[in-house]
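In structure tokens below, several structures.
Readers should treat all values here as calculations from the given coordinates under stated rules, not as data from a laboratory. What you see is a predicted model; the values in this text were computed from it and never measured. Cβ atoms are built from the backbone, for glycine too; each structure is taken alone.
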Structure I
Amino acid sequence: MRTILAGGLAALAISAGPAIADTAGADWSPTTYELDNGMDVVVLEDHRAPVVTHMVWYKVGAVDEDPGKSGIAHLFEHVMFKETDDIGPEEFTSIVQRNGGQLNAFTSWDYTAYYERVAKDQLRTMMELEAERMTDLVINDDPEGPFISERDVVKEERRQRIDNNPGVILQEQIFSALYQDHPYNITVIGKMEEVGALTPEDGLAFYNKWYTPSEAILVVAGDVQPEEVLDLAKATYGTIEVEDTEPPARGWQDVEPLAETQLITHRDPKVRQPEWQRWYLSTSYTQDRDFAYALDVAMDVLGGGRTSRLYQALVEDQKIAVEASSGAYLSLHDRAPAILSASPSDGFSLDALETAYMEVVNEVLENGFTEAEVERSRNSLAASSIYQRDSQSSMANLYGRTLAVGGSVEDVMNYPDDIRQVTKEDAIAALRRVLADDRHYVEGHLLPEAEEAAAEDESQTEGQSEGESEQ
């Protein structure tokens, strides 16, 4: 199972926008339904091979956890693979794999998703399996049982993926400072002490509250007919009854602007390559789609690849950096971070790198972009989105993610046309809005521990010399 966090915290990559099919190609235009129990159904036909990608997206993530219960959304993802009334321990995975399928799951702040990729004749089986664990999951206080045993697994996962990774530790600290009292300030995998304190009773309450058809989105992409999928969905998921109550409130909320600029430095002997970062609050596709699209283009022109302003100036020309980039996590629901980052070449300090980096940024902010580079960027983003039609799993992911955070099918379908409408004036205005002089940010320095030790030794030597001279 994968936990989607942010940046180095896992696999939620800096997105260049929803990567989707061109509106001119109706091949990836979905058919949508809603079951009587509130479950949304999205069907994407792809008849090139007799396979299907079956996904269930739950509209719950780390943002929805109760105070002191961090990590339960991700822990629950683990528990979902263990045991139900009719499926024995570990049997869920075995059934899928015995039928030649692949499966996994992932958790983010804004959603949790489960998927299987199988031959088309196994679709009913996948729906039956997912419907079974939506209703009859086993959660008990057995020390060797599914909840408590997986709680220990998640604690070890945190040790390996977070506590043992200097870059992730730094980003965890930055998110805590950037988001202050917002739920995004806690890593999706949770705090070690809070995960360890989660109880089976916590698990049951979470399960009953969120794992219902009315809080779920079914996405099926592949060699299927929409009516066929609807019939199967009615026969499996559609038989699950839900209470006639108000849907649970999501944990999304306004993100307060930073009150001051902060520097966070993390040193570790495992660091081999220093890194400089600046994190600003920006927007998201959900909060302000036009602003987000303009920022998409701006960040791509500034630092989106080897042809970007930053890479050309700092890596190719000045050779002061081995990497220089910019981007933003715009697919989050609430305001997303925009990140400037670079790693110095041997012999250059982070201070020298920062000076050179910000010279490039300030020149762009003052003089703007050229029409040619903005056109190249928006066309590249649109083209990349169209190429995604070759992957039914990518499309299933995109539609599920967009709908889970409150977006629409039209948002997905219109992306190439919308991104092509961004002008150079739009792009630079978005960048100036995010990086304005009065905007505070969190700066991060990732350094080898050896540099700290060397600095301390030098300071001590200087102090001794001064003392000797005074004598």
Structure II
Amino acid sequence: MPIGNLHVPVIGKNVVIASLVQTHILFATFIIGAVLIAATSEYLGLVTKQPRYERFARNLARFVVLVFASGAALAITFVLALVTLFPIFFSYLQNTFFWVFLVEAFMFLGQIIIVYAWYNVWDKLAYRKTLHVVFGFVSGFFGLMAMTMIDAVASYMLTPAEAPVTDVARTFLNPTNIPLNMHRFVGNFSYVGFLVAGWGAWRFLHSTSEEDREYYDWMGHWGLIWGFGFMLAQPVIGYGYLKSIREASPQAFNTIMLGKQAWHFNLLVVLIAILSIASTVYFVHKLRFAVKPMEGTRKLVVGCLGFTALFSFLNVIPFTGNIVPQLGLVFGNGQLPLGAMYPWKYIGLIGISIIGFVVIGLYLKASATGFHWGRASRWSQILLMVCAVTVVLTMIDMGSTRESARRLNNNPGYLINGCITLQQKYTPSTCPAGNSMQKGVHTGGASSSSH
């Protein structure tokens, strides 16, 4: 059998790789964000002397330890599947990013050692809390560095640098590397924050003791501050990321914004609208239980809720009636009113960010005086669980959007944009790196055989 022609029955090898990668990212992103949020919470417990921060940090660290093995197993399975199903493509990738993969491996090893040490010495360093907090942040740092290495590969696959593959710096700092890293860095905190809020809501609804109800009510509030607060930076960072894609690869930009894959972006703004509105409604509800009555602040947040709904509506209007042509969801012909990126989408994205900052600012001001914990309504907790489910769908959709951009509506589709097709054929005439990528593979193969 010729190398690279192995097929997976029924679902196909593309679905296998996509499923493994998406699942691994959900685990890996959670681990990175959770470690940093737990370390920050532990530090706040040290400073404020409030035991709920310590309880939260330790429980979250325990959960990270439990899921770490699953995330690592998925990563190994994904690499094995990639080597088996796309061997020619992987040979190009490993020769281009040998040093990046090497650094990533050591960062991953460092993260494993420190995160397990951090949790296991929790009691032993009870009287050296500052040192223990440092352990948590160091573990988070290793995780971020590992993520940075992988982002270099992912960004290069969409926007290869116009430089020989032997130019390590330019290959690493390709046109979308920094925007993607910023996007994922912020996303780590937002993703974990919403999940923490949803889990806190679930436990609140199933708790019977007053102490647990108070704790899990606070936990939902604490998670949503992280989730919603960091989400507000995503429209600005996302715009910068899209702008870098448009400048480096206009075809990829058109594919995800105007082509057959545009429904991914339409779904994304719908999911962001759900997160924004549900979070704001929760804040409105929570302000009723402020220790210091703040009816004026609550009315301001209600007004912000109206603007949030308005700006969300502007964002969800598609550019054309071709919403999901693959499923026959086509309405009318031509451009829809208010569907253009300029000025309506800009107004919607900027507006939802500004209003969001006002909302979170007012809410944090109220939280400074405290809330009466344990009195939350059932429907407010359901909102938090809706946010948790929605943020998972958002992560999946964002990953799918980025990967779909290289398909160029399958005319043709690429594994490395402009360089290697979905059929693992090298196309030097359209590759920004020119012939250097193929030469690198041949050189790497010759040097390996000589050893």
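A value of -12500 was derived for helix-only ellipticity at 222 nm (-39500 (n - 2.57) for each DSSP H run of 4 or more, over all residues; to 500); which structure in I, II was it taken from?
On the way: I: -12500; II: -25000.
Going label by label, the one that fits is I.
Out of I, II, which one gives 24 for relative contact order in percent (Cα under 8 Å, 6 or more apart) as computed from the coordinates? Answer by label: I. When distance in nm of label points 7 Å out along Cα→Cβ at positions 329 and 345 is calculated for each of the structures I, II, the largest result comes from I.
Here FRET efficiency 1/(1 + (r/R0)^6) of positions 209 and 409 (r between Cβ atoms, R0 = 25 Å, to 0.05) was calculated and came to 0.00; which of the structures I, II was it taken from? Spell out each step's value before the answer.
Numbers: I: 0.40; II: 0.00.
Clearly, the read-out refers to II.
Where does the value 4.8 come from, among I, II, when distance in nm of label points 7 Å out along Cα→Cβ at positions 281 and 433 is the thing being computed? The correct label is II.
Of structures I, II, the largest value of mean count of other Cβ atoms within 10 Å over residues 153-160 belongs to II.
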